[in-house]
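*Asks:* For reference, the structures are reproduced in the following blocks.
The numbers here are math on the coordinates, done by the rules we state, and not lab data. Here the structure is a predicted model, which is why all the values come from computation and not from measurement. Cβ atoms are built from the backbone, for glycine too; each structure is taken alone.
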Structure 1
Amino acid sequence: MDPGLDVSRRALSFVAQGAMYGGCPLDRVPPPTAIDFASAFLANTVKRANAAGLELSPEEVQVLATWICLQVADETAGEVH
C-alpha cells in the first residue's frame, strides 16, 4: 500500500481555510465534494490575488485550475467546475 505524501498540519490548515473563505465550509450538510472544495479554494486564491493587486488572466486561472485538477467553465476568473 502506498503511504502517500507527508503533509504538514500547517499546509492542510491553509487549504482548508482557503476553501472555507471561498465559500465551502467542511462542516456543511451535505458534506462538500472534492470539486466543491477545490473550486472554493481556487476562487479564494483568485480573490486574494486580485485584492493584492495581482489580477490573473484567464490563462493564469486555467493553469491554477489544472494544477488542482479543475476545469475553468469560462473565461471569468473564479468560475470553475
Structure 2
Amino acid sequence: MHAAFDRVGITRNERERRLAVTTAVVGRPIGSSNDLTADDAAMLLDALGAAANTDDPSATLDGLMAVYGMTRDEPLPFDRPEA
C-alpha cells in the first residue's frame, strides 16, 4: 500500500493525508490501515493506480476528497469537534 501511495506522491510521513484519501475512497471513516477489509484495500489500490495514471495524481485525489468535503489541510470529518 505504501508503494501505491508513493506513486501518487504521498509519502509515508503524510499519515493524515493517507488516511483522508483512504476514507474518501472507502466511503467511511478509516483511522488506521488495520480498519480496511480486503475489499477496501483492493478498492484503494485500484483508486491509487487510476490516480497515478493521470497527469496530476495529487489533484485527482484532492478532487476525490472534495466530494466528501475534505481537504489535505483540514482534519478528517470524524475528527472535527461537534458544533
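*Asks:* Have a look at 1, 2 and say which one yields 2.2 for distance in nm of label points 7 Å out along Cα→Cβ at positions 29 and 61, as calculated. All intermediate terms of the calculation are to be shown ahead of the outcome.
*Replies:* Working: 1: 3.4; 2: 2.2.
This value belongs to structure 2.
*Asks:* Let me ask something else about it. Rank structures 1, 2 by distance in nm of label points 7 Å out along Cα→Cβ at positions 5 and 37 and report only the one at the top, that is, the highest.
*Replies:* Numbers: 1: 1.4; 2: 2.2.
If we compare distance in nm of label points 7 Å out along Cα→Cβ at positions 5 and 37 over 1, 2, the biggest value is for 2.
*Asks:* Of the structures labelled 1, 2, one was used to calculate relative contact order in percent (Cα under 8 Å, 6 or more apart), giving 24. Name it.
*Replies:* Traced to structure 1.
*Asks:* Can you tell which of 1, 2 yields 19, 15, 11 when semi-axes √(5λ) of the Cα gyration tensor in Å is derived from it?
*Replies:* Numbers: 1: 22, 15, 14; 2: 19, 15, 11.
Working through the options, I get structure 2.
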